[in-house]
Structures are given as structure tokens and as C-alpha cells.
1. Thinking of P, Q, which structure, once mean count of other Cβ atoms within 10 Å over residues 33-40 is computed, gives back 11.4?
2. One of P, Q was used to calculate relative contact order in percent (Cα under 8 Å, 6 or more apart), giving 13; which?
3. For which of P, Q does helix-only ellipticity at 222 nm (-39500 (n - 2.57) for each DSSP H run of 4 or more, over all residues; to 500), calculated from the coordinates, equal -500?
4. Using P(r) over Cα pairs in 10 Å bins from 0, in percent as the calculated read-out, with 8, 31, 31, 20, 7, 1 as its value, let me know the right label among P, Q.
5. Give the label, chosen from P, Q, of the structure having the highest value of mean count of other Cβ atoms within 10 Å over residues 57-64.
6. If Cα extents along the principal axes in Å, for residues 73-136 alone comes out at 39, 26, 23 when worked out from the coordinates, which of P, Q was used?
7. Which one of P, Q has Rg and Dmax of the Cα atoms in Å, for residues 9-120 alone, as calculated from the coordinates, equal to 17.9, 60?
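FYI, it's all coordinate maths here, none of it is from the lab. Small disclaimer: the values here were computed from a predicted structure and weren't measured. Cβ atoms are built from the backbone, for glycine too; each structure is taken alone.
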Structure P
Amino acid sequence: MSSTESGRERIIDVATRLFAALGYDGTSTRMIAEAAGLNIATVAYHAGGKRDLYLAVMERAHLAERDALEEAAAAFTPDPAGVHEMIDRYLDFCVDNPDIPALWMHRWLSDAADVAHLESEYVKPLIDDVCATVRGAVSADVDVEYAVMTIIWCTHGFCRGGVLDAEGQRTGLGSAKEIMRFRAHLHRMIARLLAFPD
């Protein structure tokens with residue numbers, strides 16, 4: 001990897017963290033430059049302006065998610081165990097890459113509203129692929145798209161917000177116990193939603 005490529009990757013890493021934490025609208029190019037230990041001109045040279053950086057961040061996030069889902073689909077078996085395994089793989093991906101759910105949740109709140117094509121180009125095709133994969137494992141009366149979206153909504157919410165502990169403090173991704181508890185909850189919820197035996 002050349003120094004230009006490694007510089008660009010470092011900038012995209014920093015931009016990913018800031019966009020995930022603050023959203024596109026709440027992040028400036030100056031903030032990205034300062035967090036990367038660079039000046040704005042160097043950031044622009046390596047990665048372009050803020051919009052260019054955002055598009056690069058979202059493309060990288062999409063490719064990582066697509067690869068994970070394609071791998072899960074390749075191992076899928078059209079039965080309840082296969083559905084649960086796909087849910088586990090998705091949860092594991094989100095737990096290992098918490099910035100990705102955070103990026104998409106900012107968009108749910110109309111962040112980067114002027115960058116309108118990402119859902120149609122990135123999100124919808126992945127949802128369609130997952131729906132097509134699992135459709136044969138569930139009964140015909142199940143709204144598969146809503147079932148898939150329910151898993152996404154819950155998983156992103158858990159990864160971003162966790163749950164409140166006994167003292168009212170947020171806990172989640174930092175707690176193996178809470179991840180295990182949430183995983184069990186997802187399994188029970190989807191089993192009932194899809195009328196699988198518990």
C-alpha cells in the first residue's frame with residue numbers, strides 16, 4: 001500500500017468514527033483533519049471534501065456488510081436453524097463493527113439528507129437478497145420484509161443504545177452478558193414472529 005493509500009485509509013477511518021458518533025451534518029472537515037492530525041489541505045488531497053469522504057465511508061461500510069451477508073447466505077439452510085444462524089451472523093457483524101449501525105441510524109434521523117441515493121443503491125438490494133434467502137424457510141403468510149427489518153431495527157438499536165442497567169446506566173456492547181441476553185431475545189422474537197417452535 002502506498003503512502004497516499006495508507007493516508008487515505010487513515011483519514012477514512014477517522015471520518016468513519018466521527019460520522020458514526022456525530023453524523024454527517026454534525027461533523028466538519030476541520031474536525032476530521034484535526035482528529036487525523038492533519039491539515040484540511042492534506043485531507044482534501046488524500047480523500048477529497050466532506051461529501052467525498054462520506055461517500056467513501058458509506059461505500060466501505062456497505063461493502064463490509066454485503067460481504068458478511070453474502071457469507072451468511074452461502075451457509076444458509078432453509079430451516080429454523082438456518083434463520084437463527086443468519087441472525088447470529090448479522091448480530092456478530094454489528095457487534096464487531098458498531099460504527100456501521102451507527103452510520104445507518106444517523107440516516108434514519110435524516111442525517112446527510114442531500115445524499116439521497118444510498119438506501120436505494122446499498123440498503124434495498126441487501127434487504128431484498130436476505131428476504132429472498134430466508135423466504136423459503138418461513139410460511140407463506142409471513143411478511144418477510146418486515147421480519148428482516150425488525151431484526152435490523154432491534155439490532156441497530158441495541159448496538160447504538162444498549163439497555164439500562166439497575167443503576168440506569170447504558171450497557172450493551174461492552175457486556176458479553178448483555179450481548180448474550182439480546183441474542184436470546186432475538187431468537188425468541190423471531191421464532192414467535194415466524195411461528196417456529198421455541
Structure Q
Amino acid sequence: MINYSSNNFKIGMKFIFLNEPYFIESSDFVKPGKGQAFVRIKMRNLINEKLIDKTFKSTDSLNTADIVENDLLYLYTEKDNFYYFMYKKSFEQIMISKFIIKDKYKWLVPNQTYNIVFWNESPIFINLPNFIKLTVINTNMNVKSETINSVNKQAILSNGEIIKVPSFIKVGDKIKIDIRYKSYISRIKNK
């Protein structure tokens with residue numbers, strides 16, 4: 001474990017605070033005209049995902065966490081309780097419980113790569129990709145619009161999410177969506 005002074009806090013740094021792993025989302029070093037310098041950070045708990053604002057004196061320090069991130073291939077789920085992932089190089093499989101996956105399960109697509117965060121060699125967090133490809137399983141009839149590309153009708157995706165899509169999208173189309181905003185990006189052309 002390495003001890004970092006608050007003067008060296010950087011965005012993305014992972015550390016232990018109150019015996020739990022966190023990472024820094026934003027960091028502002030402040031040197032007032034009078035008094036001691038300090039660092040104001042936004043830090044996210046890697047276990048419960050809560051965002052906390054915290055101020056540290058320039059003399060404070062934190063221990064880095066034994067955090068490792070690996071890209072693993074999602075394989076399948078078992079009884080909605082356990083999710084199986086595989087290391088691409090070794091083909092070793094690991095099981096992750098629903099308590100770690102939480103509500104992210106709906107964005108798990110077989111054979112898609114996901115970034116898994118490990119603390120002390122145990123999985124604690126899953127990072128979702130920004131974009132994912134899903135199939136449209138239902139959509140309402142075309143609605144008259146001013147342009148053919150306008151986003152004006154709803155579609156139900158293979159994971160159960162409902163998003164707005166352009167009028168030319170039909171059942172069976174595979175589309176790319178931005179899961180951060182649950183928004184349509186493009187249709188995937190069949191090869």
C-alpha cells in the first residue's frame with residue numbers, strides 16, 4: 001500500500017477511506033490567501049456507488065487501495081442470482097453475485113466485454129460500456145413527422161428498456177444505444 005499526500009490526489013486515483021475503497025471523480029486544490037491549503041474532492045464509493053464531497057488538509061494522506069480492473073467477457077446468468085464472466089486469455093470463469101451487479105443486469109449482453117473492478121482479489125463493481133447493441137423486440141406504428149430521421153416513436157429493446165427511436169426502426173432491427181442517457185445512436189446494418 002502506498003500513502004499519498006492530498007497534494008498528489010488525482011482524478012481516477014483509488015484509495016481506502018473508512019475501510020472502504022473509493023475513487024476520485026474530481027479534485028480541486030485550493031490555496032487561500034491566509035491559512036492552510038486544502039483539497040476538495042468528489043469521491044465515489046466502489047461498493048455502494050455513493051458520491052461524497054470531502055475536504056482534506058494539505059497535510060492529510062490516504063492509502064491506495066489494492067484495486068485491479070480487468071476486462072471480462074459476460075457469458076450467462078444462473079437463476080438471476082449469479083452472473084458468469086470469463087477472462088479472455090486464460091478462459092478462467094468467475095461468478096459474480098447479483099448484489100454486485102445490482103440493476104446493471106439489464107445491460108449485460110452475452111459475449112460483450114465489461115470492466116470488472118476487484119478489491120483484494122474479489123469483484124466489487126462492474127463498469128458498463130457507454131454504448132451497447134440491442135435488438136428491437138416491439139415498436140409502435142410509425143408516427144407522421146417532419147423528417148424521416150426524427151426520434152418520434154417508442155421501441156422495446158431485448159433487455160426490456162423502452163427508448164425513443166426514429167420512425168424507420170422496426171421490430172428485429174439491431175440498434176446501438178448510449179446507455180448513460182438511454183438514447184438511440186444508430187441502426188446496425190446486417191452484413
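1. Working: P: 15.4; Q: 11.4.
Only one of P, Q returns 11.4 for mean count of other Cβ atoms within 10 Å over residues 33-40, namely Q.
2. Working: P: 20; Q: 13.
It was calculated from structure Q.
3. Values: P: -22500; Q: -500.
It traces back to Q.
4. The read-out was computed on structure P.
5. On the way: P: 18.0; Q: 14.8.
Biggest value here belongs to P.
6. Values: P: 41, 23, 16; Q: 39, 26, 23.
That value comes from structure Q.
7. Q
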